[in-house]
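Taken together, the values in this text are just the output of simple stated rules run on the coordinates, not laboratory data. On a predicted model such as this, the values are computed, not experimentally measured, just so you know. Cβ atoms are built from the backbone, for glycine too; each structure is taken alone.
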Structure I
Amino acid sequence: MDLLKQRILQDGRCYPGGILKVDSFINHQMDPMLMYKIAEEFIRRFKGTEINKIVTIEASGIAPAIMVGYIMQLPVVFVKKKKPKTMDNMLSTTVHSFTKDRDYSVCISNSFLTPADNVLFIDDFLAFGNAAIGMVELVRQAGAKISGMGFIIEKAFQDGGKTLRNMGIHVESLAIIENLDNCKISVR
């Protein structure tokens, strides 16, 4: 996705500790036309894959997941970081946020993640893979199947992609960051 790579190089900002901010076009202020192109690319890359549900973890994955679900005409479910008082039949696990350096208990109702589901997980970033591995655990608890995982940006130097691929998961990342050494963005 040349358009995405161009925006990362043009508008992305690097911070010490391997942090890449793309908040001006992906996860704070959003560029809806770029989101649409991102969704089209995910759909192209997962063409022919059995999928009946799109799942993400709140909050930054919601916009691309909804766009994918809209185009594919599939339901979109987001894993919540706080258990609502009204949620019944909850599946839960703990994930560590690299960006915020804290653990979250995440949950989803097993009414919306069932053994009949073939899940496409969509998220904004893949770093160490903590959120994705949490999703793997929730899918396991539900008896569902992960058909694939799509990430807008993967940080190759943080090994989450390697971990997921070694687990046999079909992973597609639209832009891969090789490194952020000296706060210089190097895109594959």
Structure II
Amino acid sequence: MPVDREHVLTEAAALLARRATTSMDEIARAAGISRATLHRHFAGRDALIRALEEHGIERFARAIDTARLDEGDAAGALRRLVREAEPVAGVLAFLFTENQLFENEPVNAGWAQLDARLTALFRRGQEEGTFRVDLSAIWLTEAFYGLLGAGAWAVHEGRVARNDLDHSIAELLLGGIRRSMEK
């Protein structure tokens, strides 16, 4: 029976996000495979973390592409992005909270490209006059990551319904970054 790599990576991220000391045995059990099978696919913990980072970058890039950030107004684009990023939120929650384990240029370049795309969305919202200009676009990017990660965690723990996540993240973020027309 072939191993569903994405399932293994998703299970690993969910466990590691909650407890960084999760063992390879625990990850294998959660993924429904043996430890030997896990080690055939990932030579060790470092290889698994590297694969998680590459997987997260790839999936988040696809979410950004699907969200069509250049179409419509910035607030609508942000709502689409939250919706598209939700399926990868668990993996991102782990990666965003994890220290930089590898100073690997291709991986760092991948994160830099994602950051640049998000920051451009927030800058566009500022230029449109929709988003606050007293908060930097870089800070808004970090806030997005933080809310997405916190939301994934809350869903994982059963404190927030998955169906409520998109709305909750988008509206909380937009409520805080929308430019007020009052003086």
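If helix-only ellipticity at 222 nm (-39500 (n - 2.57) for each DSSP H run of 4 or more, over all residues; to 500) is calculated from each of I, II, which structure is the one that comes out at -9000?
On the way: I: -9000; II: -23500.
Going label by label, the one that fits is I.
Of structures I, II, which gives 3.1 when distance in nm of label points 7 Å out along Cα→Cβ at positions 2 and 162 is computed from the coordinates? Before the final figure, lay out the partial values.
On the way: I: 3.1; II: 2.3.
Label of the source structure: I.
Who wins on distance in nm of label points 7 Å out along Cα→Cβ at positions 10 and 42 among I, II, i.e. which is largest? Could the numbers behind the result be given before it?
On the way: I: 2.2; II: 1.5.
Max of distance in nm of label points 7 Å out along Cα→Cβ at positions 10 and 42: I.
Could you tell me which structure in I, II was used to calculate Rg and Dmax of the Cα atoms in Å as 15.7, 47?
Working: I: 15.7, 47; II: 17.6, 64.
Value 15.7, 47 for Rg and Dmax of the Cα atoms in Å corresponds to I out of I, II.
For structures I, II, which has the highest computed value of mean count of other Cβ atoms within 10 Å over residues 18-25?
Details: I: 16.4; II: 11.8.
Structure I gives the largest value of mean count of other Cβ atoms within 10 Å over residues 18-25 among I, II.
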